[in-house]
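Bear in mind that the values in this text are calculations on the coordinates, not laboratory data. Only a predicted model underlies this, so the values are computations on that prediction, with no experimental measurement involved. Cβ atoms are built from the backbone, for glycine too; each structure is taken alone.
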Structure P
Amino acid sequence: MKHLLRYLKINLYLIKNKLFHLLFSKTDKKTFILISSAIVGVFASLGAVTLKSAVHFFQNESKYIFDILNIPFLYFFLPMFGIIISLLFIKFLFKDKFTRGLGNIIYSIIRKKSNIASKEIFSQLLTSSATVGTGGSVGLEAPIVAIGASIGSNIANELKFSYHYKTLLLACGSAAGISAIFNSPIAGVIFAFEVLLPDISISSFIPLLIASAISPVVSKLLYSGQIFYFVTQGWNVNDIPFYILLGVFTGFISLYIKKVTLFFEKHSKNNFFKTNKTLIGGLTLCLLIFLFPPLFGEGYSTVINLLNGNENTILGFGSYFIINQVDIKFIIIISSLLIIFFKAIATSLTLYAGGNGGIIAPSLFTGAVTGFVFSYSINQFPIIHLNEPNFIVVGMAGILTGVLHAPLTGIFLIAEVTGGYKLIVPLMIVTALSFFISKHFDKYSVYTSSLSHRGIDFRSEKEKYVIQNLKMNDLLETNFIILQPNMTIGELIEKIKTSKRNLFPVVNEENILVGVVTLDDIREIILQKEIYKILLVYEVMNTNFASVEINHDINNLIQIFEEKQIWNIAVTENGKYKGFVSKSNLFNKYISLWYQQRNDEI
């Protein structure tokens, strides 16, 4: 059996290589990349369809089991069962090697040369479907983005692509995932640029568009239905002040969501919480869902009900005890505010108790409830009437923008899923204000904040994205005249006459770099000919020089240049002299490579 499996594996490998050869051997580079992006788009959409089907499997099986047991209150413990199933997958199938969230995708781009293990496809598929399918208060968007990114990365590896094109195919997979899940190809492309790609080039648009356009076509052919679809009405210019207020509110609520997410991420590493997080987090989540049923699952059913004018869907379980004593409208407002407050907590509890999912669906849900409670509250005044569905969808864009720091994604995603661009002006107002407030008080998005606590600044990594393609040997300059420590100054002067450089390395008999001499070091004695045969090089050389090993991280060279205010850094290999790296050469190479990547036509 073992030999048969090995035989099949070898034959599949040979067939794959033959297919790739037939498909790509006679195509130019441009066509090669475009075909690859289309393939990534198809496979990413298949991943999205598989994920949706797996979620429905867990939903149907859960419903079937609970119908048999006929214990209604056990329904509220369903999310905890999903978390336990997810943890079992992680422990026994993936041996505790598992990552959550898009922050790890960004980390792979900037620190792992866009390499993502193929097992991420299966780990994300199983754990997220178990979590979301049983009512975990998270979304499927981050897992499908991770699945698409892994597909793109692995296809690029199979095709032996460079880091630049591997990153591009990774982004194609992510864009295709968003496109398939929301049926919004433009938002998928923009999401890839705003959230994932550390550098934008016009040539990247075409592959992203192809992958993102193919994905919803395949998804619709294999799986009918959409998360939600609502045709918006026109907006009233008199409502502009209220859209401005909504933008401010969504900005501050976005800040709250980011703070809650980061709080749970930091404290989940606490020994006590780490040991008991499944029990504590799972039971607390179940309690919140019991009190506020809209917190169950992704929350899109609640969004649809709100868009259709069914505001009673927002009522929590506890509100039914006081519904006869208090005005129903007041209860709806209070329930909405409490749901906004607890949704971020429920999402974080789901993740850090052991479940898997994303923050995009919870952000859209929170935005919808925010837009609803804002407009619903204003409408209680007799002389004002706001279009509640319009404020619901605009609120979704506001929260999404503030949490992800992706205003264009927020605008185009909502514009596409609501059937047009009638609300483009309110969308622009709300997302702009939300983005400004969120970034003013916290410069990191919900994804990059976790990276910042690991000492990684995604903004500075944009430069490293280019620099990491440089090699030390490409920067090394060796046209220096080498001196020995026991040379006289007279011999040094003769060397200077034939040198085109003003820097001279000093090495011993074993070629170990022991010092550096510059013209500034001997300027005061250069005319004192009487000491030419007396004074030796080791007496004037500078031993306090900057040096790095040849395998040193190039990203760190700029920091050394700036901190020490120098123009040259010596390069050694096990202490032996190899050459110098100059500041000017580093920046010239950087600019050249940057222009090459910017103008690299696909």
Structure Q
Amino acid sequence: MLETLIDFPDDALHARDVVTEAHVDAMMAGLAKIGVRRASWDSYGDGHGGFFLPTGLADLTGEDERSESWRRYGATLDVLRNPLKTAVEAGHRHGIEVYGYYKPYETGPAMYFPEGSPEARAYGRLWKLGGYLTWLDPFVVQHPELRIKRWDDALHGQGEPICAVRLTKKDDSPTRVTADHLQVWTSDLNYRYQRFDGDFKVVETVEPAARDVYDMDGNRLTAAGDPVRALTLSGFEVRDRYVMVTTDFAEGPADFENSGVDLMAALDRDGQEITGVFATGAAIWEGDKADFRKWGLMFDDGWARMPICLDDPNTTPPGPVGYGLGHRGVIAFTAGRNAYLPAALCETEPAVQAYWLRWIQEMIDAGVDGVDFRVEGHSTHTDCPGAYGYNDIVMEQAAARRPNDPLGAVPEVRGEAYTAFLQRARALLREHGRAMRINLNIDYFRPDPPGPELPAYPANIDFNWKQWVEMDLLDEAIMRFFRSPFDWLFDDPIAQDMIATCERHGVSVVVNRYMTDLAGLPQAGNDREAEFRRVREDGRFAGFILYESDTFGGWDEQGNWSVRRDDVKGLCRAFAETSR
């Protein structure tokens, strides 16, 4: 079966007009025309009014097309009321099954505005270091204490002025950066930074690295004990809460490179490191606006472990940084740690499970043919994912289970709670005659998930996928991967175990494939038609999911929806040929 995933906010935000019922009908007609027989519709609280949105940004800032797109998206929700219900009705008219696509941990993408910005004043809903989250499910705003909590660690130097900054290179090779090139900028509100106009001195040293340093991809940049070059700026006392360092270089080549979280350390009067979080100028949302002169920066959003060069020019236009956008050549610090993940709720809390089940009931009420479950999302982004998952209820249960090692019991406690939720969801769906599918994440359901995937998942929890299959919690499994090579479907031991386990228990398997090409990912530039043919010829797979509709299709000026990419058209032709 040929399927697709519709992450509707992307379709709506990129549409040229407000999306109406006629547009949704045209989408389903267009999908049916290319052979799609099942569509999974990503739910953003469709059954209870949707998420809070920054719908009036265009009025507020008078800025750009993206701001105007939020207005159109808000107007779309006003028109459709319940987009999922509209999609179900349209899909059924055109012979397409429609499944709800449910990410329990995604109750608000980690999108926020700098705290001093007009956007934050108008649309800020929940505080995080750097600013205010905005795109949130109302339940999260009403119950922020039910989010996944950080462990209680000691935070040094909170409220103290910053009296020195140490900049550390990944090695001891010479650098072009000198005192004449360095600049310190500060802000008390992470908005429109001002250059520090006082004098400071710079001392350059070569010293042994205190620890191993790894970048976001798991590459070791520095081994403990290796010589590294450091620049220590001192002679000031900064009380503003946000401190940024950059240079005045207008061109490359840059050489002062390190992981963002290891490049900078803020020190107190005694030379002790102040506990805090960092911003590198990059972000998955609003990264193109993250200009320290005109706006603000994004702290603790999962990108700061990427390698950066301090002496990259900071005046160049925003461009791709990792998998988002941003400006280069800056590193910034603020004291503190976020007590909770941005918007992901803790599965062990009874109130959270009850809420999740209400959401499933809303999808059933909308008429879905089934529900897909996925743990990966955008509500968990942080630079230190391993520090979260320690809510009070979790620690109480972990201590009761393993008094001498409560931390070791945390993944078990949380994993069992999530499995119990899936059991309840299965019972509810079966009661109403609806199917249940679960995404088996090849990237993450393994002992050594790739570093860039970590911010997209809740950590410190056992996702017992094999147990889910053995307990008959799914009618079909979705093989999902983002960072893994396509060949892993056929030769990775864990992927093969997933497929074989499903086969033994009579669970069919479908393949989810990203249609977008992101630079640096294994699938970039792959032949999608050849991939589809390989999946089809393998014989173990019951379907192929085109992920996601916005990346390969859209509406024209007359409101007709069609595929816009030749490679996807070729894939669909191949499906038609092999289906005869």
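Observations on the structure shown:
- Computed -8500 for helix-only ellipticity at 222 nm (-39500 (n - 2.57) for each DSSP H run of 4 or more, over all residues; to 500) - originating structure among P, Q: Q
- At a computed 3.4 (distance in nm of label points 7 Å out along Cα→Cβ at positions 159 and 407), which of P, Q: P
- In this comparison of P, Q, the computed figure 0.95 for FRET efficiency 1/(1 + (r/R0)^6) of positions 255 and 343 (r between Cβ atoms, R0 = 25 Å, to 0.05) is attributed to P.
- Structure (P, Q) behind the derived value 3.8 of distance in nm of label points 7 Å out along Cα→Cβ at positions 71 and 191: P
- Look at Cα Rg over 2.2 N^0.38 Å, for residues 127-286 alone for each of P, Q: the largest one is in P.
- Which of P, Q leads on percent of Cα pairs over 43 Å apart, largest value: P
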